[in-house]
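Asker: Structures are listed in the sections that come next.
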Structure P
Amino acid sequence: MISLFMTFSDPAGERRVRPDALDAAAVLVGAVPQMTEGLLFTPLDQSVDHPYKADGFGPAFALQLRFPDLLACEAALDRGGALASLATGGGLSSFTGLDVTHQVMLTRAFPVDVAEHPAGTTTPCSYLVHYPGPAEDMNAWNLHYLEHHPSIMRTFPNVRQIEIYTRIDWIDRLPSQRVEYMQRNKLVFDSPQALAHALGSDVIQRMRADFVKFPPFAGGNKHFPMLTRVVVSRP
C-alpha cells in the first residue's frame, strides 16, 4: 500500500486549523479519486507527557492518504486536483500561508495484539515520527530498523497500529514542496492519555537501548502526538 503525507506548518508555531476548515478539508480529501482512506492530524489542545516534548506541538495540520498502488496515488497528484488546491489553501483561511510539504512512501504495516479501539473512543491519537536522514547505508538502516524496532513497539500497552514508511520514487505536479525523509513511523492509541501512559512505560527503555544500536545516520528525528480523524472515500 502507498501513503501520501502532506504537512502544513506555521513557522511561528501559532496557527491552528478551525473546526469548520477541518470539516472542509475532510470533504476535499473524501473526494480524492481512488483513495481508500484519509487520516487528518491536528495538534493536541494540551501537550501530553512524552519523552520528546522538546520537539514541540508539531504541524498545524497534516494528512495521510492511502492508495492501493503508486499509479493511483500519482493520478491524484496532478495540478488540477483537490490536493493541489488544498496545498495552496483550498480557499480556506486556516490553510493559507502555511508551509506545505509532501512525500509519497511505501506503507509497511506490523501486527499488534488488539487493533480495534474500544467502543466509545472519540479522540484516537497518532504518534507521528520522522527521520529526515540520510543514513550512511540505507539498506543496513532498513534491515536493522525493520527487523528490531517493530517488535519492541508491539509491547507498548494498548498500541492499536504500527506502521513504518520507507522511501520510493514518485512523480507529481503539486505546488507544495517535495521532501524525501528516509523514514516515517506511526503508532496509534485510543487517546492522548493512552499514548502518554504507553510512552511512560518501561518499553521506552527498550526502544532507547535499540536506538543506540542503529546504523549511522544524520538528521535526528522528530516526534509529534496528533489527534486523528478518519475520512473514508466517497464513491
Structure Q
Amino acid sequence: MKDFSQPLIEASEIIELLRQELQLKPFCQKLLQKKVIDKAARERGLSVTPEEIQTEGDKLRREKRLEKAADTIAWLAEQMISVEDLEAGICERILSQKLAEHLFAKDVEKIFVQSKLQFDQIILYQIIVANIQLAQEIFYQIQEGEISFFDAAHFYDIDEHRRHLCGCEGKVYRWSLKPDIAVAVFSAQPGEVIRPIETERGYHLCMVEKFLPAELTPERYQEILHNLFNEWLGSEVNHLLYTSKV
C-alpha cells in the first residue's frame, strides 16, 4: 500500500484534524505520559534489551499471523510505519511495564488483600422491568413454578440484548453492582430468586448461578498493577503541567 502521508499530508494538517475531532488533548496526554515514563525509567536505571524487543516482536508477528518476512514488510507498509517505528513502540510498552513493576509490584498483594471483597465475582442473571407490579407478579410466578426465571427474562426484560440471553449478565464484580443489589445477591444462595429491588434503571429480579471468590490470578495482578500505575502516571502528568505553568 502506498504511503500517502507524504507529501499529501502535512504534520500541521494532522494536528488541525485532531483539534477538529476533539482528539488533540488525549493525544497530548499520551505524549506527556511518554515523557514521564522515559524520565522515571532513566532515573531508576531501567532499560529494555534488544532481546526483549525481539521476543515481543516475535509474539506480535505470531498474533498477526505474519509467518514470512514479506508478510511483515507488507503489514508494516499497510500501517505506514518502519521496523524502527515498530521496535520503538514495543520498547515503550516494555519500559512502561518494567516501570510499573518497579514502582508497585510490592503493593499489589496488599491492595488485593485490603480490597478482596470487591474482587469477588458472581455469575449473575437478572430481569429488569419498568414497574413494581409487574416485577412482583413475575417474582410470585417464578416462586410458584408457573414460569422459569429464564423464560420470564426472555419475555419481560426491558433490554432486548438481555432478553435474547434469558437474563444472563455473565461474570460480575461486586464493585460493579449497586450497593443494595450487591448486598442482596452476595447474601443469597445459588439459584435463589431475589425479591424486586428498585434502581434508576427499573425493578431488578436477580438470581446468582455461581459465586466466584476472588483470587490473585495473573490477570488480576496485572489489573491492580496497571490501576496503581495509571493513578501515579495521571498524578505525574498533572504535576508536570502545573510546574510548566509556574
Structure R
Amino acid sequence: MIDSGFVGELLGTMIMVAIGIGNGAGLGLKKTYSRTSNNWLLVCFAWGLAISMGVYTASAAGSAGHLNPAVTIAFAICGLFPWHSVLPYLAGQFIGAFLGAIIVIIIYYKNFQITNADEGNNVSIFGSEPSIKSPIHDFIAEAGATFAFVLVLTHLGDFTVGLKPFIVGMLIIAIGLGLGNITFAMNPARDFAPRLAYTILPVPHKGNADWKYAWVPFFGPIVGAILGAGLSTLV
C-alpha cells in the first residue's frame, strides 16, 4: 500500500507549485489575461466572491451548492452524489445561469445601448473567450484548471457549512490567478446559458456569440472535473 503521507505531500505540493508557478507564467508570458487585462485580479476576486455567495444561497435553499454541472456529473460518476439528483441539479444550474444573465442585461441595458461590440459589448461579458484561441489547447487548459479545482474541492468535505464557501471562493481566486490565465470558465452552465441569453435576447449592439468555440468551456470542465474527482476517490 502506498504511504498516505507520500500521497498527501505529492498532491498538495503539486497543487501548490502549479498555482504558484502558473501565476508567474501568467505575469511573465505574453497574451495571458494577467498581461492583457489590467483588471484580471478584480475579475478573479469577483468570481470568487460570486461563487461563495452562490454556495451560501444554494445551501440555505437546500442544495449541496455545486452550482456547476461539471462538479455534479463528476461527483455522481465517482459515487459522491446520487444519480437521481443529477438532472434536477443540472436543470437548476443552466436555468439559474440564464436568469442571472437576464438580470445583467436588464440592469446594464442603457450601457449596452451606448456600447458597440468593438468597445466591449461582446460575448466575453457572458461567456469565456480564450487569451489565445487554440481550441485543443484551450480544452486542455479548461480541463487542467477544473481538475485542480475539483481535486481540492473534494477534500473540503461539506463545503456549504461555516466559512467553507469563502474557502471555495478563495480556491476560485487562486485557480484564476494561477491556472486561469488562458481560459477561465470551469463551468459549463456559467458559459453556455449566459452565451445563449446573449444570443437570443435583444441586447443592443451586441457582437458575435462565437458558438464555434462554445464546446471548449462546455466539455473541458466536465473532463477535468471527472479526472479530479476520480483521482481524489482513488487516493
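Readers should treat all values here as calculations from the given coordinates under stated rules, not as data from a laboratory. What you see is a predicted model; the values in this text were computed from it and never measured. Cβ atoms are built from the backbone, for glycine too; each structure is taken alone.
Asker: When Rg and Dmax of the Cα atoms in Å, for residues 39-126 alone is computed for each of P, Q, R, which one produces 18.8, 51?
Answerer: Computing Rg and Dmax of the Cα atoms in Å, for residues 39-126 alone on every structure in P, Q, R gives 18.8, 51 only for Q.
Asker: Right, next: Tell me which structure, out of P, Q, R, gives 7.3 once mean projected area of the Cα convex hull in nm², for residues 87-142 alone is calculated.
Answerer: Here the read-out was taken from P.
Asker: One of P, Q, R was used to calculate mean count of other Cβ atoms within 10 Å over residues 183-190, giving 22.8; which?
Answerer: Comparing all candidates, it corresponds to P.
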